[in-house]
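Take a look at these structures.
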Structure P
Amino acid sequence: MRNVTPKEGRTMYLKKFFAGIMAVSMVISISACGTKSSAGPSAASTSTTANTEAVQSSTAQKADPFGKYEEPVTIRVVRTLDPNVKFDEGQSIEKNGYIDEIKKQFNIDVKIDWVAAPGNDFDQKLSLAISSNSLPDALMVNMTQFSSMIKYDQLADLTGTFNDYGSDMMKAFYKSGGDALKKLIEIDGKVMGIPATIPKANGFNEMWIRQDWLDKLSLSAPKNLAELREVAKAFVEKDPDGNGKKDTIGIGGPSKQGRIAIPDGNQFGLDPIFAAHKSFPTYWLKDGKGQVTYGSIQPETKQALQTLHELYQDGLLDKEMLIRDDSMQPALDNKTGIFFGPWWVGYNLADAYKKNPTPDWQAYAYPEADDGNYYVHLASPATSFLVVNKNYKNPEAAVKIINLVLRDEAKWIESGLSKGSGTGGSYPLFAVFDNVDEIEASYDILTKYMKGEIAINDVDFSTHKLLKGDMEAITKLKKEPKDNYSIKNWDLSSELVSSNLPRLISIMVGDRSLSTAKNIKEVYSLYYGTTDTMTSKWASLQKLEQEAFAKAIMSNDATSTFDDFVKNWKAQGGDKIITEIAEIAK
């Protein structure tokens, strides 16, 4: 099975840009970000005559989220096209089963203005469209693009459209994000984009550890940094795999394509070790004096890098981190004892479930900080947004297209509709939508179900796309005791091991800490957009940071490396960016 990347992992169960939110009780004061921080200047001017006419036109008919137009309505869109996508015979990005379904259900003709490869190609082409004011009728954008469109007064006010035409599922997803999500996309009370909400759990990095190794060596899961060091040392020196050699890795690290710390779910990243020092690299924070600062240049980050340096020098942290092509392979080869990652790691361990003996990977909210709390940086509830050109007269058409995929995607997958490309490959205006608390809700319901506290008929599945299938599968896969999720308590001979077990392990093991731990302190960045200086300086500053962190961990002098990094980062544009974000966050 191919290992998925962190980005793919966020959406794997169907196949982490966050404005400020509530402060947390912690040494570092993290305050809520105002409207300006997420979307730039006020969008009051977006209520133009053209947009008013569009709203009047769209509400002239009966508001029905799934209503069909009597006369054809055309919508112009753009989208990415992965060169590796394989279309069914006779189909293309312009003509496929999904576009046919949209026509059949709504009488909407989808026209694609242009396509581009994901990443830089698409971003550059869209940037040109924004600057030349040549946007399509509707499209999916990221936070930075959304902010630019707000700045240039290009977007329709979707408040009425969302209220009238958003499906129950779409509205439930929006509601699940709470005030944090509203601050992300509402300007002066107006809904300027429909957020593709994603589970909060996606940004929650925790410790995955070989429970069978712990049991063999009569050890407990390490709760703090000191215990982590001792357990990692035992995993390296006491032959936990039983082959008579000292060839095991205590703590796995990122591959050469990976990152030491990022603002999202980070498989094989070292984020929890930073968090145990109350360090939050890549985050914009307020310090003890209420001043905006950057987490990567704080004294706590220096301390965290020193700890990582010591672990590396002592041979407890993978000596081939940032060199390996694939950090998952040693884990699958029975050589890694500990690594960090989000709830969805269970998907990438799928091949391990077929081994005999099967490794027992368990997940914990460790290591804790010295105050006994587990600090975790959480990603945005949305990083992708549906927006509509303010001059388009049928904004509800875009919302209906989203309603349809939310309602029917599971049915399409089951029937094999445009199987070659899949919805992610060719559906117009595609994004993954889900409840922000979907994984926690799934864990809670599945736990109660396995205890016999609820029956499958007691659950409302209208806003849970995969939960019914999860409940049906877990009864076939789970052995007694029902409340123990050790790997030995699953039926590994079942035909569902490949199709359903990875997801169930991800939820019942991977999300257990997020759903049950009482000492979790959530940390969010003040700002997730792009300031003017970041447009030209951020790429080089990120490169400077990555190289400095790697050198601090792996070379002989962590202290001077970090001090030089801070000095250079501030001089090369960092101080100016801090000033810009401080102004936005007022």
Structure Q
Amino acid sequence: MQDKIKITINTDLQKTISLTIDEPKRIYEILQIVGLETNGFLSFKLNNTRYVDERKVIYKDTSIECIKYCHPEGKWIYQDTAVYVMSKAFNKLFPTSSFFVEHSVSNAVYCEVFDRDGGFKEVDARVLKDEMTSIVARSLDIVSCNLTLKEAEDVFTGLNRKDFLKNLEYFSPRDIILYKCGDFYDYYMRPLADNTRAVDSFDVKFIRNGFLLIFNKCSDKSYTLPKKLFKTHQEHDKWLNILDVHSIRDLNKLIDNYEISPFILVEEALHEKKIALIADKITKDPKTRIVLIAGPSSSGKTTFAKRLSVQLRVCGYSPFVISMDDYFLPRTKTPRKEDGSFDFESIEALDLELLNKHLQALLDGEEIELPKYNFGTGTSECSFKKVKLGADNLVVMEGIHGINDKLTESIPDETKVKIYISALNQLNIDDHNRIPTTDCRKLRRLVRDMLYRSYSAEDTLGRWEDVRDGEDKNIFPHQENADFMFNSSLTYELAVLKQYAVKELKKVPIQSTVYSEAQRLLVLLSFVKDIPDDLVPANSILKEFITGSIFRD
């Protein structure tokens, strides 16, 4: 006789439903028993390990996590499914053309179109949106299917997907999971929703040589193109043309052909040239006395600030650093989050009055004694360090609130320069599979946490959503305030981080809530060949996250 099957259903991050069933049932049947509709869910994760659709039969004790749009992983499933629907529509409308998912721009991705006679026009973007709307309205099933490498090769040969075919040599000799909707196939590293109706809110806007695919569900505000950020992304695309590398495969070929060392030197030189240009522009205006640097976690702010200071010295200035962290309020005055924990990432956690008072005093030619914050006691102490702003001095401050106007609202705008730094671009796996910028920063932080903070990969991945929440509130809304933007991404860095990250990611236990994320990152890293870290220059931003940085104290 069949034993009863125990089922735990997690409908969101707080609510849990437990039940038992007498015989194996499909997920949608189980949800019907407890009065839930499957339409509200994008995917289902079983026992924290793998994603399935509503048709999956459950035949033993199982934990089912229902992934909604608001779920941290739901965002990516929704976005990738939208790209898939767009790919299907594009393939039908423009079968002899191709597109490349270049990069994210706020809650959208920019796609560039190639091989289109007369170029891609605004009317083409409207037709593409209409076809996508039709596909969504028809509620078509998206089915995952396992194909052998040979079967996958035949499929993508028929679709003229040369980009994917070139990558097949870097796949392990195993089956490939493809997604099929009607007669259209495509490959995605992350799981997709099981029906096109999941993409019920999107927009397509013409821009330059392509279009923006806007993910409306990722924001409750109408979309506005962040022009400075977009320009910075486009600058990096020009760098890729200089480097003649556009995908992970191109990078792997350089490694195979022992040509990676000169490539690294050229890319690092591009970084140095950009930093030197920023320093030149800062020092061209004699009214500038304060340099404010901000960016999200693991952007390389510390190394950037030190390399910028070197270039400022080349320009004849002597910068000194003031740490924003030393201006924290006493712990008794620190604001708290909804759960009662301290919100150290809020700008209200800083003593803004004292900070502005000190900066104004420096601008007035006065000497100040810098505070020293004791994180153990949660109080400010005397540092016995006094500074004065001379004619050849510049103040450099680095921290997450650097480009928030509220930080230095009493300081005249003409005396300060704001710089936004982030790891913005990475190479694509293929034309349709971009590597999210957040993955680059996540792997940087994972490696640094392991090497210098004794945190496991499980610890870092478990904290990541809190980190991202803080960035969404305190950094990203202010990025367009920046006078300069610097993309700290290095196209070769995943190949260096891999040797550290893989062994740590493999330690994440199968019962962990971040196990599936660890497995996803392992799949991502499997596409990249190793680069020894001794090929990385000692002043590289990447060295901040591994070992051997010339700037590490």
Notebook entry, point to check: Upon calculation of semi-axes √(5λ) of the Cα gyration tensor in Å, for residues 215-310 alone from the atomic coordinates, which of the structures P, Q produces 31, 15, 10?
Noted result: P
Next item on the list: Out of P, Q, choose the structure whose coordinates give Cα Rg over 2.2 N^0.38 Å, for residues 159-278 alone equal to 1.61 when calculated.
Entry: P
Checklist line | Source structure (of P, Q) for Cα extents along the principal axes in Å, computed value 82, 56, 45 | finding: Q
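For distance in nm of label points 7 Å out along Cα→Cβ at positions 351 and 383, which of P, Q scores largest?
Values: P: 2.5; Q: 1.2.
Greatest value across P, Q: structure P.
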Margin query: Taking mean count of other Cβ atoms within 10 Å over residues 231-238 as the criterion, which structure among P, Q has the greatest value?
Written below: P
Notebook entry, point to check: For which of the structures P, Q does the calculation of distance in nm of label points 7 Å out along Cα→Cβ at positions 95 and 223 return 2.8?
Noted result: Q
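Given 1.00 as the derived value for FRET efficiency 1/(1 + (r/R0)^6) of positions 287 and 319 (r between Cβ atoms, R0 = 41 Å, to 0.05), which of the supplied structures P, Q does it correspond to? Intermediate values should be presented prior to the final figure.
Working: P: 0.70; Q: 1.00.
Derived from Q, not from the others.
Coordinate-derived values only; no laboratory data. Just so we're clear, the structure is a prediction, and the values are computed from it rather than from any experiment. Cβ atoms are built from the backbone, for glycine too; each structure is taken alone.
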